[in-house]
Structure P
Amino acid sequence: MLAYAGRRLALGAAQVLAVAVLAFALVELLPGDAAVALAGDAPDPANIERIREQMRLDEPAHERLLHWLGGLLTGDLGDSLVSGRPVGGIIAAALEPTLVLAACTLVLLLPLAIGLGVLAARRRDQWADRLITTASVAFYSVPEFALAILLVSAFAIGLPWLPPTAVGVPSLLAEPAVLVLPLAVLLARPICSICRLVRAGMIEALDSDYIAHIRRCGVPERRIVLAHALPNAVTPAVAQIARTVDWLLGGVIVVEAVFVIPGLGTALVNAVNARDLPVVQGVAVVFGITTVTVNLLADLVAFRLAPRLEVAR
């Protein structure tokens, strides 16, 4: 277990480095002159030269890459070319709303998805199973932007029960009502996918020979389901849960755009539109670190739930 974790950690560090280099390279390949674009519609040569010096565009690309990577090691992501603020501060401010959305979504997602999956498996081919399966297919087929617009139209405009956006709200936690509609959109598809995976895993586990043997030993059914079948049933869904966490922490751009939430996705879109290259690079690195960390934790959780997987490794 420890050896595997060490190998995965080393691989993750290499992946983060690759993401950082790729983010730098992609920004370098953007068409046009970044200094001229940032100088405005009526560029002044002196202002363009100042921007070039600030962005170190007068240096070779490999030197700028090494300088930027050195800053990453010390936590220095540079300064925004638009606002002049440190990139780390911009990302930290945008990270709070995204973390609030992600944490609230996960707190509701895991018990609901796993519970519905277990219920559907225990009531296989009965009305509860059919209802859960039909609803999961229906909700999964609805795009996020369409569901968001429908919910805003129904519960913020037609029935003015909930606020339609987070405009003017100092903090999402200060106005919990602002979270209701975004959370409904964020939960819809992940609940469907994870629930179906848990259902399939539970059916396979409950039909297995070792569960039949445990039943013959007189173990109570509740203990069989929770202590023996569920860990094996959840294991296939761990990867999907990790992808969901990565999606949430990566900034759910559609949800943040519809509900005007200033999270990481919004910060990235604004930086791309303004050609604020240090912010674009910084957010890309944060996304890379998030993806590597979440997938490493998912692998370790899968090992813990099903130790036999370690033998296969």
Structure Q
Amino acid sequence: MGHTATIKVWLSGLLLLAAAAAANADPAERFINAKGFRAVDVEALEGSRYYTAARFPKMGASAFRPDADLPAPVRALLLMESHEGALPHARYLVNYQPTTKAASPDDRLDFVDITRFNLGPAVHADLVDSVPAEHLADVKVFGVGPHVRWRFAMSPMRGMTAGLDAASRKLVTSKEAAAMECLGLPCANLESAEGPKGRWEPQKLVTPAPSYRRSTPQGPVPSSVVEQLLTLMGEDAQRPTPFAGNAKRLVFVVSAHAGGQEQQTTGLARNALVFDDAVGTYWLRFHQVGDMAAEVHALSQKRR
């Protein structure tokens, strides 16, 4: 075998070993350290900037942390907002995957992927043609901040339902944001997706424990909408499955004041893995305008 051929075989072997190592790598490490993401200091993320009396009004009333019982996607949203700050016009795409390993079914690990789109500039641009310039606020008033994407690996620990194992963050370019889809519509659109056509049935709202501030004068906080929809999904949304890198099993889209003349918050959720012989996909739709009561509707699609 010639020298060049030997080098090619050697390089091929290295590539095969690298591919095998990647395939066997820890799922949390692959998820958190995906291309473009930078690790975030977990201790700093869970510090005093997060645990504030404004976010947790009953903080200190118990020996346990005020967010000890919160499910992974709800706590992840609160952690992300504590770092990024709130935006008046935004859309949140949340992909949640509760997992377990076949070799150790009692070891649960939750993966949460959140992309927040700043819709403020788009809302401002949409008003330019309908609002006189002297009455239209500066674009900065509509929210300053980039599109961002966060990933969280979480598991039960030290009395926490969703203890934070690792987190990472990346900036999302305008081109990337324009190419992303939020359950039926482009994520960068002002219009919010409403889910498939069908017979949507009204649902009774769930009243959760008052562990964190779930609303502001502008409306419900995104985490409270996801918590409501996740709770209404029932036990199906709590059953762990083996990790899949591109899984879109439990997806939530929350839009805060994305369009329209009144302040409104909408939410759309899809469970693509229903443990039922007849139901294949389960949808939930949330809608609240101003200070009116929120409404939630559900749609079950038959299994094909």
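Name the one structure among P, Q that log10 I(q)/I(0) by the Debye sum over Cα atoms at q = 0.09 Å⁻¹ of -0.50 was derived from. Source structure: Q.
For the read-out distance in nm of label points 7 Å out along Cα→Cβ at positions 89 and 161, a value of 4.2 was computed from one structure; give its label from P, Q. Value 4.2 for distance in nm of label points 7 Å out along Cα→Cβ at positions 89 and 161 corresponds to P out of P, Q. Once mean count of other Cβ atoms within 10 Å over residues 201-208 is computed for every structure in P, Q, the highest value turns out to be that of P. In this comparison of P, Q, the computed figure 16.5 for Kirkwood radius over Cα pairs in Å, for residues 153-248 alone is attributed to P.
With distance in nm of label points 7 Å out along Cα→Cβ at positions 137 and 233 coming out at 2.1, pick the structure among P, Q it was computed from. For distance in nm of label points 7 Å out along Cα→Cβ at positions 137 and 233, the value 2.1 is produced by structure P. When relative contact order in percent (Cα under 8 Å, 6 or more apart) is computed for each of P, Q, the one that comes out at 19 is Q.
Out of P, Q, which one gives -23500 for helix-only ellipticity at 222 nm (-39500 (n - 2.57) for each DSSP H run of 4 or more, over all residues; to 500) as computed from the coordinates? Computing helix-only ellipticity at 222 nm (-39500 (n - 2.57) for each DSSP H run of 4 or more, over all residues; to 500) on every structure in P, Q gives -23500 only for P.
Work out which structure the value -0.95, -1.21 belongs to, where log10 I(q)/I(0) by the Debye sum over Cα atoms at q = 0.23, 0.30 Å⁻¹, for residues 65-120 alone was derived from one of P, Q. Numbers along the way, then the final one.
Numbers: P: -0.89, -1.06; Q: -0.95, -1.21.
So the calculation was done on Q.
Computed from the coordinates by the stated procedures, all read-outs in this text should not be read as laboratory data. If you're wondering where the values come from, they're calculated on a predicted model, not measured in any experiment. Cβ atoms are built from the backbone, for glycine too; each structure is taken alone.
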